[in-house]
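Novice: Listed below are the structures to be examined.
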Structure 1
Amino acid sequence: MLTFDRFTLPNGLRFIVHHDPTTPVLAMNILYDVGARDESEDQTGFAHLFEHLMFGGSVNIPKYDEPLQRAGGENNAFTNSDITNYYLTLPVQNVETAFWLESDRMLNLAFSEKSLEVQRQVVVEEFRQNYLNQPYGDIWLLLKPLAYKTHPYQWNTIGKEVSHIEQASLQDVRNFYARFYNPNNAIVTVAGNITTPEVKLLAGKWFGPIPAGPANVRKLPQEAVQLEKRSLVVDRDVPYTKIYKAWHMCARPEEAYYTLDLISDLLGSGHSSRLYAELVRRQKLFSEITAYVSGDNDPGLFVVSGKLNPNVDPFMAEEAINRVVMELSTKKLHDTELRKVKNKVISTLAYENISLLNRAMNLTFSENLGDANLFNQLPGFYRKVNADKVFEQANEVFRETNSNTLIYRAKNQ
């Protein structure tokens, strides 16, 4: 059970404080409620670009990393379809350095044609190297628009196309910052040997003067229920063929998510999972196969992906996947198998709590979903899943008309 306090500044910035007197380290996690889904269709990749720009320096601090490193700290960040997340750790006695750095770039991020051009080139090179010129790099650039036709999940965090970043103007960037990088669109979690009164004092000093921005009111187009099977076959100069199958599923905050998360482990987590046992060990169609859920804040995807052995017909392999998956919708699951998967998930959640930074992140992510205490409730949610719920969700999700299949075929096979 993670204990924590919460308070909100007058400008709308939410704080979570997790007190741990046993560690000399302090972790700070700052989540901005903006991701790729908040971008315009003709200006994608901006959330990820901003992840880079935020490390380019603020008006008062030219190089973010230098003072943090002098204080003994480390930092990093990531962007996905829903959020942009920044985190750092440093000795607790240097906590004020963290408040100084993060508040300054929330208020006074430095913008110039030069800084934009530097980060633009970094992101463009990342796009080309990791997605366009990397074997299998474009898989999600193909699969997402196959599965999504209206919702902005149809594009990757890196963006739909490289030209959107190449053509981004300084004013475009300023507008994005002004809209999303505001205290009322952020959550800060501070974890370590620090008290709530101490955090309140520092929060008021460093973040209190920052004015609130416009409310982030989302009006995203909703994806219609998929009513036909979709497939795409591409031939690429790669060493082996891969198959990706994706079915639409519920959003992360919904109760059914926990059932589907357990189903993904039943099917494709580890060598004892159903897909591995049947298609890798017994039928020897695949050399590796896995299943997972996207975990998106809006309705997401249940994904099965596998690497085929040489000379295996990909269409036959796809049908083999379907047979294993569909068995969950025709035959009730045995309690022993379900209990094993539940125990594994619950023990993983407990293991995550060992890391102070993980605790800070998990509290932040849960608060963004509606309540920081959600993380404490997760074991109970998974325990409530039963065989009937597995059967129900398997029938709901694993419909042929709800499936999207990408066959990424090696030219030499």
Structure 2
Amino acid sequence: MSREGITTGAFLAAALILAAAASWFEPEARRPEIFSDQGEPLFPDFRDVLAVKAIEVIDYDEEQAVARPLKVEFRRGQWVLASHHDYPAEAGDRLVKTAGALLDLKKDLVVSDRIEDHSAYGVIDPLDMSVASLAGRGKRVTLRDERGRILADVVLGKPDGERPGHRYLRLPGQKRTYSVKTEADPSADFADWVEGNLLRLTASDIRRIIINRYSIDEGLGRLTNAERITVSREGNEWKTEGPRRLGRASIDGIVGALTRLRIVGARPKPKPLAEQLRSGQPLELSLETVMSLRQRGFFVTPDGRLLANEGELFVETAQGLVYTLRFGEVTTSAAGPSPASGEAVRVGDQDRFLFVTVRFDPQRAAASGTEPSAGERLARALTERFADWYYVISGKDFARLHPRS
């Protein structure tokens, strides 16, 4: 063999040895880069649901082209909706499910490494203003611990139509998109984080409903077009008294709305007003209180009576409770988020302010043969709850509670 052939053979042998060594010591080098982290945990440092002390959910409304943020935080021993004026978060099971759904997630399948695919998978960050597209934005969910450190942060996209129970998702700041087996779908709607029965009523509790309609002549300070309709329970039937008769469908609609009244927002009342309502003392009106009431469609007469520009509804129960629901103005902030709090608000549903008070009437409790102490305790608890807030109800619930026929 020639010297040249020997040299060439030596080079080939060396190359084969190096290739074998590379495959032995670096087997992953033969694996495509796109699959390099497939099967790994998404959040390896997130191991305990109890470590979560803040949850932020940011959804995107394509029709209105606005992000809808909702933030829940654990403060002073309770969960509050920090994005909604620190209203108490009452849906404890939703808190656990939201945190638990992101625990132990794995990068089950890598589906794309291209930024151009983010829209198709619905994983564009809803807060990313550098992307012009309104479509294809996902839902961003962030969990933090008590020091504000991130435990989990993800953009949830569309369901994976080829894999039941899977959903596309992406880690913020990264281009890779995964298909992950998860049921995570946290809500950014205020109503889903609060109690679904604001008044804590059941249909069997209700004995009488009084619908008090009127208009307010602000110039003269008096009521006009007053109309009063009373609906009373007699056994399993309802009896109507007043200038108009309500049909059974309307009555059932009122009762259903009262027993399933879910608020869609809340605004804090001025502290002096809240303290007066809590104590049961006559209202002493400051300029701040008067302006706060008027902005929401509520007015106080010279003799101290509180009126509402869309009338009132009284509800009497077997326990001796008397609720007063006053219907105020359509929410003026329905066009977008509150600049002060970042609170996302609903659009186009004619949401309306509601002012709720409750008192205990021992005579009504005695007439029903119920133990008065239970009614008194419930009235105190509800007064404590209602005193701080102007509530916001949906236009649909207002229509049910304020029937025209």
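Novice: Have a look at 1, 2 and say which one yields 11.5 for mean count of other Cβ atoms within 10 Å over residues 279-286, as calculated.
Specialist: On the way: 1: 17.0; 2: 11.5.
Attributed to the structure labelled 2.
Novice: Let me ask something else. Comparing mean count of other Cβ atoms within 10 Å over residues 311-318 across 1, 2, which is largest? Write down the numbers at each step before the final one.
Specialist: Working: 1: 15.6; 2: 20.5.
Checked 1, 2; max of mean count of other Cβ atoms within 10 Å over residues 311-318 sits with 2.
Novice: Which structure, out of 1, 2, was helix-only ellipticity at 222 nm (-39500 (n - 2.57) for each DSSP H run of 4 or more, over all residues; to 500) derived from, given a value of -7000? Can you show the working numbers first?
Specialist: Values: 1: -11500; 2: -7000.
Matching structure: 2.
Novice: To continue, here is another question. If Cα extents along the principal axes in Å is computed to be 120, 46, 42, which of 1, 2 is the source? Could the numbers behind the result be given before it?
Specialist: Working: 1: 62, 48, 37; 2: 120, 46, 42.
Value 120, 46, 42 for Cα extents along the principal axes in Å corresponds to 2 out of 1, 2.
Novice: From 1, 2, which structure was relative contact order in percent (Cα under 8 Å, 6 or more apart) = 22 calculated on? Could the numbers behind the result be given before it?
Specialist: On the way: 1: 22; 2: 13.
That value comes from structure 1.
Quick note: the coordinates plus some simple rules give every number you see, no bench work behind them. It should be emphasised that the depicted structure is a prediction, and the values quoted were computed from it without experimental measurement. Cβ atoms are built from the backbone, for glycine too; each structure is taken alone.
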